[in-house]
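The structures come next, written out as structure tokens.
Each value in this text was obtained by applying a stated rule to the coordinates, not by laboratory testing. These numbers come from a predicted model, not from an experiment. Cβ atoms are built from the backbone, for glycine too; each structure is taken alone.
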Structure P
Amino acid sequence: MDGSQHSTTDVVAGRIVAIAGAEVTVQLQAAASGDSATALQIGTLIKTRTSDSVIFGVVRSLTITAPGVSGSDSEIQMAEISMIGETRVSEDGKLGAFQRGMSRSPSLDQSIFTTTSADLARVYAAPSVPSVNVGVIHQDTTLPAHVLTDELLGKHFGILGTTGSGKSCTVVLMLRAILEKHPNAHMVMLDPHNEYATAFGDRAELLGADTLELPYWLLNFDELMEVLFGAQADEGSPEAAILADMIPQAKRDQIKDPGKGAHFTVDTPVPYKFTDLIRHIDQEMGKLDKNEAAAPYRRLRSRLMAMQTDIRFKFMFGGISINDNMPEILGRLFRLPVDGKPISIIDLSVIPSEVLNVVVSVICRLTFDFALWCDRSVPILLVCEEAHRYAPAIPERRYEMTKQALSRIAKEGRKYGASLCVVSQRPSQLAPDLLSQCNTLFAMRMSNNDDQEHLRGAMSESTAGMLEFLPSLGNGEAVAVGQGVSLPVRIKFKQLPEDQRPHSSTAVFTESWNNGNEDLDYVRDIVRRLRRL
């Protein structure tokens with residue numbers, strides 16, 4: 001089969017007039033009927049031929065270089081096309097499977113053809129590698145859209161879109177599709193608004209106000225300092241020096257074998273009693289002669305006591321046994337054993353705002369460390385909903401700890417089986433390291449220019465043209481690019497049943513305001529919940 005042979009059903013769209021690597025410029029052919037001969041759009045799949053292959057490309061731009069009267073012969077219509085893959089042709093004329101990349105470049109003056117349903121079916125066919133069906137192809141809604149599971153999870157991915165674009169439903173759809181085929185998965189979801197609790201039914205382990213357990217002794221020194229003194233914590237302060245000296249002593253008090261305790265540091269995650277820590281502080285404070293020298297001890301003791309008695313911090317400081325239950329805590333967090341619940345959902349809405357960043361930092365750090373020490377035997381997916389809230393681009397000190405923990409997963413996690421799913425409505429406000437490390441992006445409707453420009457920087461030049469669709473995408477539609485999909489594609493995601501939808505819909509003001517059934521008892525109940533009583 002040579003380059004001049006083609007099927008009688010193929011429609012010529014134009015001819016190649018310039019080639020620069022994988023980028024091709026095409027002069028489009030005018031239709032005899034006066035209509036567009038190609039009906040090409042940004043993102044449309046087209047094809048051309050070489051002597052031993054059929055090459056496929058995606059339209060990235062369309063222009064009229066010599067505008068005239070509409071449909072006149074003097075008009076010159078041009079298209080910029082990115083060649084993305086090919087199907088090899090055997091000696092007997094049979095087409096092979098689609099694969100990315102080109103073994104041979106097309107030639108100048110070669111014809112470009114529109115693609116048929118058979119072409120689309122071949123290119124977008126279910127791959128031989130593990131994949132999940134998440135929707136249909138926009139160009140032909142009879143064809144399913146597949147996501148490559150290992151490529152998606154192994155190299156991080158992002159789901160981005162403005163509020164109301166269907167982003168949360170897409171997250172649920174994609175995770176449920178993966179769980180259907182892999183019921184023994186290990187997923188951890190950070191849920192800032194408690195909207196996913198019912199979306200996974202009895203497959204989810206819910207960690208909320210009464211069930212979340214993250215004891216203080218799991219925190220490293222920097223994390224504990226930020227919990228006690230906020231983002232302005234000074235590691236060079238007298239309180240920090242006292243705490244760094246007292247914590248190892250409190251840890252050694254719980255070890256029957258003194259030899260083991262000798263290897264503990266302030267960061268070693270072993271249990272110790274708060275009462276022992278305060279006792280050591282009191283002992284040291286009692287040895288001091290001057291009242292001024294005891295001031296840092298009193299401030300530290302006062303802060304420790306305040307955290308221990310604050311009911312909002314019960315998950316960290318109160319009502320927790322000092323028994324070494326770290327295996328049980330990690331097992332519940334990372335779903336070991338799975339016990340039919342492969343995903344744990346952490347309700348961040350119950351976490352006091354002043355320690356939210358620390359909690360996220362601890363979970364991210366534990367995720368990476370667990371994946372590191374289990375030697376890839378238990379890959380873990382960490383889903384960060386509204387990641388811009390705790391890993392923003394702004395260089396504020398209070399976010400640095402969380403950004404460092406997430407950045408470590410983003411840069412090194414794939415080597416150890418720690419995967420990251422970044423979900424955000426404001427990609428321009430995300431820490432740059434996160435988005436740049438996501439090798440698959442699902443971009444949903446997005447009208448903000450800053451966000452679009454940020455995405456263009458994260459996408460390859462060949463797919464950036466598809467971003468022009470972002471402001472006009474419908475709910476549940478996305479432009480998908482990267483290694484998790486066979487090739488850049490516009491996807492229409494499946495509709496979720498009502499009982500699987502996250503509680504992320506907008507409040508209906510008119511309906512609520514027409515009821516007017518709330519009374520003072522309702523307000524009293526809100527106050528009780530506010531006070532965590």
Structure Q
Amino acid sequence: MIEKEQLNKLIAMGESIEQEFKSDRRRLSDREIYEDIVAFANTSGGVLLIGVEDDGTITGAQPRHGNTTDPIKLQSAIFNNTVPNINTRISIITQDEGHVLAIEVDSYPEPCATASGKSLHRTVGADGKPQTAPFYPRDQRSRRVRMGLLDFSAQVMEDSSLDSLNPLEFERLRQTVTRLRGDRALLELSNEDLLKALRLVETQGNRLIPNVAGLLLLGREFVLREMLPTHDLYFQVLDAQGDVRVNDGFRVPLLHTLEEVESRFAARNEEREVTVGLFRIPVPDYSLQGFREAVGNAVLHRDYTQLGAVYIQWQHDHLLIASPGGFPVGITMDNILVHEPKPRNPLLAEAFRRIGLIEQTGRGVDKIYMGQLRYGRPIPSYSRSDDTGVRVVLQGGRPSLQFTAFVYEQDRDGTPLLLDELLVLNVLFYERRIDSTAVAKLIQKDLSQARGVLERLNERGFVEARGERRGRVYHLAASLYRRLEMEAEYVRAKGFEPLQHEQMVLEYVQSHGRITRSEVAELCRLNGYQASRLLRRLAEKHLQFQMRGEKRGAHYVWQNDGE
């Protein structure tokens with residue numbers, strides 16, 4: 001049940017896809033309540049707060065059953081006026097401004113409607129704000145695909161035939177299998193047997209009819225335009241002012257599309273070199289393997305039931321790859337590194353795997369990350385993703401040649417760095433310090449695994465620990481800073497910071513007359529334990545820096561002689 005403190009937190013978060021505020025000044029009708037509940041059930045679930053204005057002001061909910069509101073009666077009314085019957089959890093929270101009625105509902109796997117036949121869902125409107133909108137059959141199909149209940153790529157295209165497929169694309173497929181070292185057993189098959197082996201056709205009577213995956217991989221261009229208008233990809237080049245310099249669109253079979261995109265990528269992907277011993281190591285602007293996986297994911301996992309295009313934008317300092325359709329249900333930005341593979345188009349994914357286009361284990365995301373990390377670049381960012389699309393940003397700019405050489409040396413010596421270790425080193429390379437809690441969030445694993453990563457790096461001499469166990473932070477080791485030709489950064493990370501903190505505290509207390517532990521923690525961005533140690537250290541160094549008071553009233557002052 002939702003209580004007062006939780007309600008205040010929900011209101012502070014504002015409206016969203018999972019949360020709706022409803023004014024009850026003019027008494028909300030039962031029909032409106034049923035419709036909002038159906039909309040939440042048809043999306044990702046959520047909570048309806050009745051008696052709250054759009055700006056979060058509480059104005060109170062009116063009683064619905066005489067002089068009171070009976071949660072059981074309202075719950076029963078919702079259950080009996082929705083199809084399928086929707087279960088809810090209802091709370092009445094008493095506030096100074098009035099009662100707030102909170103109705104919680106879970107997401108339902110099947111389409112829901114009111115008893116009168118109205119089906120709605122939650123979406124983002126043209127103004128960027130959440131809203132309730134009609135849940136059309138096309139939207140229902142898209143949601144089933146996103147939840148993994150429907151493989152759209154396996155749908156048979158009834159009006160197509162083997163004549164809808166381009167013979168040249170069969171040869172392109174075989175060449176791709178050879179080039180990417182895919183399943184070589186496919187090379188010996190006839191065209192029809194190849195289609196059957198990859199399950200790109202269905203047998204109906206004495207005919208073979210292509211499915212969506214078959215047309216996407218091998219279809220003729222005019223057939224794709226007529227039967228799959230959602231298949232569209234643009235490769236764009238934007239200058240520093242955001243003006244489009246190149247805008248190439250493709251609606252050809254996927255293998256042909258990927259070849260065209262890769263050739264444009266290669267033409268712009270400049271390389272530098274770093275010397276390691278007797279070898280010269282090329283350092284590209286962007287990793288080909290990481291780019292290939294990111295584009296492969298974009299065309300493989302896009303929602304082909306939605307209109308919209310895959311966009312690959314080459315900008316002056318980064319690459320943006322955008323794909324229609326949000327993350328599959330269960331996958332978020334916070335678990336994308338550890339969640340098991342969940343392809344939106346399983347049949348197409350299996351064909352990609354056998355051809356050699358995607359990682360055999362389904363861990364293509366790891367390769368996207370590794371492609372950035374091994375060249376000393378910031379980690380890929382999925383922060384622009386939402387329910388309408390997945391967007392990944394690969395940061396460009398000048399690479400760190402010394403960091404690249406360091407990673408290559410570990411590979412050469414037979415002690416390659418794992419993804420979790422590279423993630424930690426990458427953050428330390430840019431931000432200087434990290435603790436185990438931040439590492440757990442970074443690698444998307446629990447605290448014990450985070451500590452294990454830090455200890456391994458410590459044992460290999462790549463990081464150093466500072467502080468006691470409760471306040472321990474890590475920074476790159478002196479030897480690694482020297483290897484990266486960043487000796488000054490080591491001084492800043494280890495030696496300069498404590499002196500800086502001490503000076504900041506002394507200046508504060510001399511300006512304001514006193515300082516508390518909490519003020520030290522906020523001023524220097526330390527935890528409570530670290531702030532206490534800093535205060536004790538200053539008291540030992542300076543006789544004038546003295547503690548006054550006890551327990552919660554404890555504070556420090558600067559005591560001048562004669563005072």
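Observations
- Looking at Rg/Rh (Cα atoms, Kirkwood Rh), for residues 204-283 alone over structures P, Q, structure Q comes out largest.
- For Rg and Dmax of the Cα atoms in Å, for residues 300-475 alone computed as 18.7, 60, the structure of P, Q it came from: P
- Structure from which 19 was derived, relative contact order in percent (Cα under 8 Å, 6 or more apart), options P, Q: P
- When distance in nm of label points 7 Å out along Cα→Cβ at positions 188 and 332 is calculated for each of structures P, Q, structure Q comes out greatest.
- Computing semi-axes √(5λ) of the Cα gyration tensor in Å across structures P, Q gives 56, 25, 21 for structure P.
- For helix-only ellipticity at 222 nm (-39500 (n - 2.57) for each DSSP H run of 4 or more, over all residues; to 500) computed as -9500, the structure of P, Q it came from: P
- Highest-scoring label, criterion being mean count of other Cβ atoms within 10 Å over residues 172-179, among P, Q: P
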